[in-house]
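Asks: Right after this note come the structures.
None of the figures in this text is laboratory data; all of them are computed from the coordinates on show. Values in this document were obtained by computation on a predicted structure and should not be read as measured data. Cβ atoms are built from the backbone, for glycine too; each structure is taken alone.
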Structure I
């Protein structure tokens, strides 16, 4: 509540039951917003139960049905909202048709949401969850110059190495910028690194289960990480709200705390959590060295939590949920 006793206004979060979206809904409710969350099936208790348990949910959360691939299905949820956080995006499909299962839905879904935004006269700003993979997948990285928001990944490289998730994020973000420029929509994008932290949904998403695997001694998922940025899930939610609320926020914002090689990460984790069979190391990959320059979000006063905090919180939550 602000001084006048009114709430912070009404915002929409797409794909509200997801790993990041759930945490964003939690933070928005704690900040006093009225939140409309879109999910594919509001009646699916297993998928949405955790949202109803959030503080403030009974009073200020409404879940509505919407589907990324259904034209106009976001109209009702978005109408009357001052802000829209578009976080919903397909993460994994089968290898048979990656374009049809991951890339197309990401691009079409984003445009579908933005078309609904265009019909809403109350709209102030759209915040799109993109990914740091839209910045770092390139062949021409200068290891001495940290990557910032002016860098774009190579779509051609993603196709060549079949990095379908990266390709879907690049094309969806570019489509969003084109659409918003044409239609005078105030868009800000957040580019998170690999999310680490507690999972509110009881069913772990691929990101959270990859981390769980690491603590059980499995190497297969993290083997491909090579050098990777990591960030606390709470920081990513915080970044979304900060760039929504900050009048002067514009353009893209990298959201990453620490960039580290997976061998360094393995030894850090093994020494911090000695009771788990964490792999001692991974096979070296021929990947370029890079750092991220996050001065842009930090200039708005943002401070990132360190690696220790993100993994401590993550482990505590995996234990509490009975996964570890």
Structure II
């Protein structure tokens, strides 16, 4: 559905040259939902604008829905839907009029665009708002109208540029529910940009991480977290005499060698805090790719060795951990 090679965009501002996108190579297969993840200014939106033929590349090539974006931009636009960061509807225009006009722009006949508009109003929970002006809609309703406008030509490929920015959590969840339903109904390929980690993790089948105009990682969310981050198991271990320990023996958790021996059979890196509490408790941390199975294994190994586990916590790897390990900074902080 998308094939880009060496895609580059350079801007000139007075005496300064800014390379916003630096030779991106990316492929998107038919039916995929791919998220471009990165902080503001990373080059996500610029890449989308080139792929949608709205911005001419400085260098490189891209084919979208079978057409070259530079040589055949009109053909590309006929095959895609594009929902930008701003609202697409004119504020003083009525909802139904905007949908009908969008159909006319794509050359649809009156019967076809009327049918299509009615179908999308129902599917996107906009029924009853046909005569309302765009400016009178809530933020979530406006974004659902944007989705309807982007789908009027029944595109096989839909581009979403930060579709939920500015929406409250309920409106975000509602919009994604509708987008998911539209994708299932029409079998669309979807490409989106976002800096919301949960959207990329929960919705996308592939995540393309972009930083400073370059792709630094491209894989499924689970593969990215497996390859570039670890789960963290945190245990507070105290003296005890359970399991396999000799009767009446209290093992001290400051016996680091005994602790490490007990945990050596499992995977991951084991670290112990230098500080020991007054009652002898010590914190142990295990970095592992398999936190969900490593946690019960570690608790049982410590019990058998004679230690008591007072508390246990599992923090699973996130895409923010991936970005931090790849770039040295947090994507959450960058987005904020």
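Asks: Using the calculated result 5.0 for distance in nm of label points 7 Å out along Cα→Cβ at positions 56 and 232, pick out the matching structure from I, II. Write out the running numbers ahead of the final one.
Replies: On the way: I: 1.9; II: 5.0.
This figure was derived from II.
Asks: Tell me which structure, out of I, II, gives 4.8 once distance in nm of label points 7 Å out along Cα→Cβ at positions 136 and 216 is calculated.
Replies: The structure behind it is II.
Asks: Which of the displayed structures (I, II) returns the greatest value of FRET efficiency 1/(1 + (r/R0)^6) of positions 120 and 272 (r between Cβ atoms, R0 = 41 Å, to 0.05) on calculation?
Replies: I
Asks: Quick one: Cα Rg over 2.2 N^0.38 Å came out at 0.97 when computed from one of I, II, so which one is it?
Replies: Numbers: I: 0.97; II: 1.31.
Among I, II, the structure yielding 0.97 for Cα Rg over 2.2 N^0.38 Å is I.
Asks: So mean count of other Cβ atoms within 10 Å over residues 16-23, computed for just one structure, reads 25.6; which one of I, II is that? List each step's numbers first, then the result.
Replies: On the way: I: 25.6; II: 15.5.
It traces back to I.
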